[in-house]
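Next up, some structures in structure tokens.
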Structure I
Amino acid sequence: MNSQLKPIGWLLALLIIVSSPAGAQRLATLRVALPYPTGGLAIPLSTSLDALTLLPDSAVQLVEVRGAARLVVPIQVEPGSARVLHWLAAPSAAPITRTYELRRVPAARPTPLATMQVADEAGGLLVRAGRRNLLRYNYRTVYPPAGIDSAFRRSGFVHPLWSPHGQELTRIQAPDHYHHYGLWNPWTHVLFEGDTVDFWNLGDHKGTVRFANVLATTSGSVYGEYSVLQTHVAFPKNRPEKTALHEVQTVRVYQPAGPDTYLVDLSIQLNCATASPVTLLAYRYGGLGWRATAQWTKGNSEVLTSAGKTRRTADGTTARWCVVQGQLGPGDYGGVVLLSAPTNYNYPEPLRIWPEDQNGRGDVFASFSPTKTKAWPLIPGRSYALHYRLLVFNGHCTKEQAESAWQYFAHPPQVVVK
């Protein structure tokens, strides 16, 4: 993903040079400063559409101004109490200011092609970019292999997470940890109604996390998205099971910027499910976890954090971002940059990174764990949120590219309207 990356291609292929159609009217000029090289990424941008026009979605068009040329930019309108206009800024190898015009078109546009699709297939939500599979959220319960305690069954997790080239980056039900499920978000040491429960270590029979409902799915030309409800269920001693937490998990996957990168925004909202408070007690792991591909060992993978730590030194330190990357078959490399939002609890978040001798071969597990160093009390009637971005890539990611990606995530570019 470094200088060998191909930062142009996809987005420019979608941009169409057009002349001004008869009757087109410019509604506003939008300018956006991109202060860092984007490292091959298309940067998500958004602004209030209702603040610019009350015209219907089909009557507006966005074009980028490049000298005398006008290039149509794919847009997606997020509905709600106020409509939000979304688009992607084309990759740039240097800082740049991009200029756009929002136009009224004389005739209603046809519905744009939804190049980002969220499909309900065989017990899961599959997110695709065209014909490329990017990730799958599994809502159907997956059982462990025959002969293994059925307590290790689980629903509500991401697997596979695919690289841009199609290699699986996640692993589930590894024999060393049958409770590991790709990319998932349980808590380990939790105080609820006088009991200490565990939603992570399923074999302890103290709790689990279950898929409850699909709340919404969205397909479009800029991103595909799903929102799901998950329940964190406690198994108290000598009492019936009881839901302690409700979790709304929203995953938005952006149209890939070329063949080597794409972005995933993952938001987690937690609420107490009853009138009883819940305390996520301090423990050495818990929260967003990633069990990486079985291909990776200590000999063919690496870790780098925003604090300059490597796999040997990263565990227990704090970071804004963490790169985990390694060999993906003959002649290919890739991985994920985990980016943490500054608004997250206990930011900069502590990391749980497995040591180099894990299982003797150096299997890879990485986690942002906000409760690693202090407890997190959750009060009924309040909402608590965690936000992450995943930069999924093939190639090698440098610290400069990871830092640039984090800056664009933590400080989204401001759209200036004229």
Structure II
Amino acid sequence: MEECYPAAAALQILHRLIPYRDFFFDKPPGAALVHLLWGAHEGAALRLGGALFVCLCCWLIHRFALHLWGAREAWLAAGLLAFFLTFDTPSSVMALAPDLLMLAPHLASVWLACAAMPVAAGAMAGVALLVHTKGVLVLAVCLLVRTRDWLRILTGFAMVTVAALLALALTGALPGYWQQVWVWGLRYAADTFVEDPLKTGLWRTAGWAGFHVALVAGAVWQMLRDPHPNRRLFLIWLAVSLAGVSAGWRFFPRYYFGLLPVMTLAAARGLCLMPRKHALAVAALLAIPLIRFGPRYAQLGADLLAGREHSWQDIDMNQDSRRAAALVRREASSGDTLLVWGYRPDLFVYTRMRAGAPFLDSQPLTGVIADRHLVQWQPSAGGLSVVNRGRLARYNPTFIVDGLGPYNPRLAIEQFPDLSQWLTGYERLGTTKGTVVYRRKR
């Protein structure tokens, strides 16, 4: 879903709608603009784009390690990053989403700061901010690493940021950008569903460290044994990256992408410093992620070759969205529009339809954040959702797909009294396991 949401936004841009002005989008613009490179399509084009992105990240960390040390460390860093961007978490092999997309400008920015190119480093931190709001932490790393060049770093950052803000202002999207990305984003970050964030954070971080024990062992060796004066760089970088993982107190697996650059780079150096037998023992620990996720590739590949549907629970909702999209496409005509109720933005990608209201999902309409709306119904932004439902009633999309009600009946679109009169203009077209499809009455 983290990938489908910016892809759905890119599709609306292709329909000549402006994000923040014409539709609600709570991610920075770069997250959507990347998907324009392959026309906001899913499938082979998107996966090829992801593969090329991984190659770009590997090249960046290779150049970074080459600048700090030498060719051995550079090739090892690139190899380790390629490995962990393949066998890290399900989201890393599936979703070209903001947390992963920020990896490239993150690496580029810190590398350029270390290479004494502060203006360029600041500019890349600005690019990171256009992909993810945690780009401010990339800027912080650069400022802490190159304290004497703070003004030039901020100059580069301002060049990119001001240009982006000017573009938003010229399209009338600046007020919406502030409200949707920053005000809504801060509200999201401040309202965690995790009951004991500290305990959860320690437990999940320990789990991440155990799964990535090869990186942890190499990084610890580097920080203890490296004769080069890079210890301060890595300690600062690691501390800020951990702050990024903790932001919002949710500790989702994708948040840990922020740790990969510093840990991979340090581990590559540490492995090169180790005695050969120690390095081989640490390298053997890569079997942990390989065994965990490698068989999944074989299973999915076998399904494709045999032409059978996948039976993987992680993509069950996605497969249901494909069935719902097929139902809509069978009845749709050119120019028809769509409203998706729930957090099911893949429906836009699979139908290729224009949004029929200024919302790509129902979070702004229910006030219930998507990280909990399948099981809870208490709104985090009740007042704002009432206003937004009032806005919704002024639109008449051709189709409505309720992808939330079958999972959480309390949040079904039919359960909101202020939409009941509006819904009388629609009739049920059909259902799937996880959706109810409505069509506007003719």
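Structures I, II were shown, and distance in nm of label points 7 Å out along Cα→Cβ at positions 40 and 400 at 1.5 was computed from I. Of structures I, II, which gives 0.4 when distance in nm of label points 7 Å out along Cα→Cβ at positions 368 and 408 is computed from the coordinates? The read-out was computed on structure II. When Rg and Dmax of the Cα atoms in Å, for residues 192-247 alone is computed for each of I, II, which one produces 13.6, 44? Value 13.6, 44 for Rg and Dmax of the Cα atoms in Å, for residues 192-247 alone corresponds to II out of I, II.
State the single structure among I, II that was used to calculate FRET efficiency 1/(1 + (r/R0)^6) of positions 104 and 312 (r between Cβ atoms, R0 = 25 Å, to 0.05), giving 0.00. Answer by label: I. Name the one structure among I, II that FRET efficiency 1/(1 + (r/R0)^6) of positions 144 and 288 (r between Cβ atoms, R0 = 35 Å, to 0.05) of 0.95 was derived from. Checking each candidate, the match is I.
Set I, II, criterion mean count of other Cβ atoms within 10 Å over residues 160-167: the highest-scoring structure is I. With helix-only ellipticity at 222 nm (-39500 (n - 2.57) for each DSSP H run of 4 or more, over all residues; to 500) coming out at -1000, pick the structure among I, II it was computed from. Clearly, the read-out refers to I. Across the set I, II, mean count of other Cβ atoms within 10 Å over residues 224-231 reaches its highest value in structure I. In terms of distance in nm of label points 7 Å out along Cα→Cβ at positions 120 and 336, the structure with the greatest value among I, II is II.
Match the computed value 0.05 of FRET efficiency 1/(1 + (r/R0)^6) of positions 56 and 200 (r between Cβ atoms, R0 = 30 Å, to 0.05) to one of the structures I, II, and report its label. Source structure: I.
Computed from the coordinates by the stated procedures, all read-outs in this text should not be read as laboratory data. Source: prediction; values computed, not measured. Cβ atoms are built from the backbone, for glycine too; each structure is taken alone.
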